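Next up, some structures in structure tokens.
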Structure 1
Amino acid sequence: MHDYLLSIFLGVVEGLTEFLPVSSTAHLRICEALLHIDLHDGFWKMYTIVIQLGAILALPVYFWHRIGQFVRTFPKGERGNRTILTHPLSLTFIAFVVTAVPAWALTKQIGKNLESLWIMGSALLIGGIVMWIVDALFTRPRTMHMEEMTLPQAIWIGAAQILSAVFPGTSRSMSTIAAGQVAGMSRPAALEFSFFLSMPTMFVATGYDFLKTVMPHHHEQNIAPLTMNPHEWIVLTIGFVVSFFVALAVVAWFMKWVRARGFVRFALYRIVLGIGLLLLLARGVM
């Protein structure tokens, strides 16, 4: 029963934090430290990948209508003023490539940083300050909708997202949202593009992690091939389902919240959490 409750708890944490600009990676690592779980153990490594896939699946489900709209209007767009390079689907792919290539080249450094709660605490704090400043200063957007985005904006946002890959705790959504606002996008437009960019980025990243975990000739030496028993399958399924439904609710709520209230409260939360984590680390509590 302990494993089932733990799976529900971690599924809720993943679903709540994956798409909010607060870093799901940092929250899972904090839970690991506080609850004394080894998320690098073979099964729990698999578990964190699967619950992340559950959260990712919430995006195409929620944005199904928008995805269909973009596919139908490719490449000229709904207004007929887009090209094969400036259509929203193309800009999403371009931003993904801009992020993916450097991130792949820096895989070893990313792996080292994932072990450091100091880096995560610092990234939470600094990212919160940056997010607060950006949300306060960039209040006159030129690009109100994702359909109006430009190629330079997409490249800039893709480049900014590299920070979240290299420095865990930064948050993919925080880096893309803040970069979008700096580039002249409205909050809703920046948030929607952040969600669309998350789909290919996270599917590829989690798929790569999944292959490293289950294929003996690809994974690291400390991750053993998995032989799942019925109990583990139940734990895995619980986490996947909980993560999916919580993430789906969070995405729907977040889209409405941002239109009315902005990102300041999330910035404050990041700052408080980052300072709290750094203080605990300095005192040797974690």
Structure 2
Amino acid sequence: MSVKNTDLEKIKKTSARREAIVKTFTYLLLTVWAVMVLFPFYWMLLTSIKSYGSYNSEWIPKFYATNPTLDNYRSAFTAVPLGKYILNTVVFTLTTTTLMIGVIIFAAFAFSRLQFKGRDLVFTGFLALMMIPNELVIITNFQTITNLGLRNTFTGLILPSVTSVFYIYLLKENFEQIPDSLYMAAKVDGTSDIKYLFKVMLPICRPTIVTIIILKVIECWNSYVWPRLITDDSAYFLVSNGIQEIRENGLGRENIPAMMAAVVVISVPLIVLFLIFRDKIMAGVSRGGTKG
């Protein structure tokens, strides 16, 4: 009996030791990965607080700032009207996201709950649009916006981004997870489709909607190719255009710390947004991948 107990204890110790080794190795890999991911942000922030002379005098880059300064941030705002570009980006982001949410909610509801002839065929055609390369879509949108005379306008910036096949698909999948019995009960009570949508479906799918909003905000804030293509008037430049302008006017090439300061100013809102809503993003994504 004592021999069996001894063997059992050895097995438990071996299992615990193996588990500890696996856990240590896992945490080590996660630590290395975290350092690799976060290091560029640290280097960007570090460079932004180094003086121009200090940065250029470093033959071997230092991982700390000997004389931190905020002059680079002043230079970033004086080299170009960065504040104006940030305001334009806020207007573009909020307007585009608001319009897109309205479009995808009604589209997802129609594809998930309404019965009409050719519904599945139309939705299949929508999904097929995801197979078209973005470059071809940009060319078509550019030609359309130009023919409509909407270049160098907020309407031209916003219009091509007010819908998304992927977000419609994601929200449709969430809507379809809501039991049909709720819809039938609501119809028996005389509830209209619109009231059922806003009173039942949207509250249930709120995590996914919040996730879509945050992802769209990030997408709009980081938008570069379309704003760069459709606007050449600085009155409509976004932050992405501002960064490019800083680089093209020579400041970004000569004064790298000022360039990094501008990038920090532009990046901070998105980082803060993600940190605040990270739990909702994960909840929305996980819900989108769960059936039943």
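Numbers for the structure displayed
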| quantity | calculated |
| --- | --- |
| Entry that produces 8.0 once distance in nm of label points 7 Å out along Cα→Cβ at positions 11 and 235 is calculated, selected from 1, 2 | 2 |
| Per Rg/Rh (Cα atoms, Kirkwood Rh), the highest-valued of structures 1, 2 | 2 |
| Relative contact order in percent (Cα under 8 Å, 6 or more apart) - structure with the largest value, from 1, 2 | 1 |
| Given 12.2 for mean count of other Cβ atoms within 10 Å over residues 123-130, calculated: source structure among 1, 2 | 2 |
| Answer label among 1, 2 for the case where distance in nm of label points 7 Å out along Cα→Cβ at positions 27 and 203, calculated from the coordinates, equals 4.3 | 2 |
| Answer label among 1, 2 for the case where mean projected area of the Cα convex hull in nm², for residues 59-106 alone, calculated from the coordinates, equals 3.9 | 1 |
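Throughout, read-outs are computed from the coordinates displayed, never taken from laboratory work. Everything quoted here is computed from the prediction, not taken from an experiment. Cβ atoms are built from the backbone, for glycine too; each structure is taken alone.
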